[in-house]
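The following blocks contain the structures, represented as structure tokens.
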Structure P
Amino acid sequence: MALTRLIVKDFRNIEACDLTLSSGFNFLVGANGSGKTSVLEAIHFLGHGRSFRSHLTGRVIRHEQPELFVHGRLQSTATQIELPVGINKKRDGTTELKIGGEGSQKLAQLAQVLPLQLITPEGFELLSGGPKFRRAFIDWGVFHVEPAFYHAWSRVKRLTKQRNALLKTARSYRELSYWDQELAVLAEEIDQWREAYLTEVKAKAAEICQLLP
């Protein structure tokens, strides 16, 4: 779905704005400090529930304001169906999400309806950084094409945390075998999804390379 309208209030240096967006390319033009990056940050906040510039809520909310609002309207390019989404965040960290007019408790649901890929100068870490950057990049793509991925990925996180806690008290490997068996099954499943996704990405990349001089 495409983001066709963006309403922002008390986000960074933006007091209030209401933007109508194209379902294709959009260009932001303005002087330094006029809020171009803040608009991009607000879109990222709408899709992820967090900023890509700071993890501190107080730095994102406009000075001396109690909360921020970022609302958007998504539109399907195929059916023209519209879906309103919104996030309100207070200085105490309280977050209110709404998707389709109904309250939600999971930030992952925002990412499902508004998939985003942020490209910044730090993106070179995909090449120069450690494997965790490349793994996170791949997992973000798999998350949007494989419905079961998020559940399996979350399960791996929980099992790993439980296994690590048990390592401190376990007297024998037998006590860890259950967690290892579960992790092995999930890890193989996730690996297959990653491989399938990369196969598709490689094919698309090859097509793009053919267009380059």
Structure Q
Amino acid sequence: MADIRSALADHAAPGRHGTPGQAPGVVLREVSGAGLVQVAAWPDTVEAAMARLAGLAGIAAPETTRIATAGTDVTLFRLAPERFWIAGAAADRLREAVAGAFAPEEAVVTDLGHSRTVLRVSGPEVRAFLARSIAIDLDPAAFPLHSVAQTALHHVGVLVHFAAGTPEGDAFDLYIPRSFALSHWHWLTHLAEPFGYEVREALAAASG
């Protein structure tokens, strides 16, 4: 498989912006090496597909579209009753095994690795920052760890995943269509100016 060139290449240089002398309220970085494979089953095969997918990934398949299941290097999302995403560093490793595990009448497997850019947004002000751009209640009581939502960000459909809790603030991954990634990057950095923000080197998917 050809290497995936970042849609943000030459546009996401590390550095601090917005509030000199203060700790950044928001941290922005790309997640690199995040493969993405879609498995779309049929209504009468979805239960068997879930069991097979869980066996291949080594973690339970999600029962709902609201909560993802996550392992060390793989996350499973349920985007619709019969449609799943395998994301993370392990997605590329699992691609061929997943493709070979399903006959066409059981499920359709599609490599989406080139179709999305994943941005990780974190920091002590991350919820206030995201509240300016997405219409989701991100309070931890309403949106706990590994919650997932499909919503609009700057008029474009994205997937939002509460990926991790960190000492400097919770971290959310935004799965953005690649063709909109650069315009969204510029828009998000502009939106982050009042909070003060730091751009960091890309985060390897396996360490996320």
Structure R
Amino acid sequence: MPKETFYNLSEEKRMKIYQAALDEFSSHPYKQSSVNRIVQKSGIAKGSFYQYFEDKKDLYKYLIDEIYKRKISYLTPALKNPFEMNFFELLRDIYSSGIKFAKENPQLAKIGYYMLNDSGKEIYNEVLDEKKGDGMAIYKTMLELGMKRGDIRDDVNLDMAAYFLFQLGNSISNDFMEFFDTGEQDQVFNLVDGMIDMLKSGIENR
């Protein structure tokens, strides 16, 4: 995480560093990204960079945290009144909110795309492991509410289902970026509908 000296900078200077990092990590996978390009674009000395961050990984993890907060802000409206929709409607809202986030923040989504598609690298595994627990907790809470409402069978393994939904959400984000490159990103909404229909046949309480 950033050192206190980073937070002591003016907002304008912090945002220049943030934007330079965003440009770099959305244009290159982590291994190919360059601190030299970041400091050059943000207009700071390389020595100053290490007064603000321990290293490139420290900056990258800070950026991922900021992206995560932004994405959660897109999901929050759907989660505010979970009892107003059945589980499958709520799940569609969550996945659709994630797609909206990617559509409106393509640079942020591209960083996530690199992370998911290069998951064999140590840094990506480290970041994913840190965020996986938070993501699965959201899905598990949704599943518990759905079970209480009678939307979901009471014999469903909630931990396994939460893990599956978390991975499915990652897959949808990945598919969106691939469709984005072809200009057919709205097709992902059809994919979400199809996946939720398949889920219903497996865990819906009938």
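Throughout, read-outs are computed from the coordinates displayed, never taken from laboratory work. Quick caveat, the model's predicted, so the values are computed rather than measured. Cβ atoms are built from the backbone, for glycine too; each structure is taken alone.
Between structures P, Q, R, the greatest calculated value of distance in nm of label points 7 Å out along Cα→Cβ at positions 40 and 176 is seen in P. Supply the structure label, taken from P, Q, R, corresponding to distance in nm of label points 7 Å out along Cα→Cβ at positions 16 and 128 with the calculated value 4.4. This value belongs to structure P. Here relative contact order in percent (Cα under 8 Å, 6 or more apart) was derived from just one of the structures P, Q, R, and that gives 15; the source is P.
To test your reading of the models, identify which of P, Q, R gives -1.10, -1.38 for log10 I(q)/I(0) by the Debye sum over Cα atoms at q = 0.21, 0.26 Å⁻¹, for residues 56-135 alone when calculated. Only structure Q yields this read-out. As an exercise: helix-only ellipticity at 222 nm (-39500 (n - 2.57) for each DSSP H run of 4 or more, over all residues; to 500), calculated from one structure in P, Q, R, equals -26000. Which structure is it? Label of the originating structure: R. Kindly point out which one of P, Q, R the value 63, 37, 30 was derived from, the read-out being Cα extents along the principal axes in Å. Value 63, 37, 30 for Cα extents along the principal axes in Å corresponds to R out of P, Q, R.
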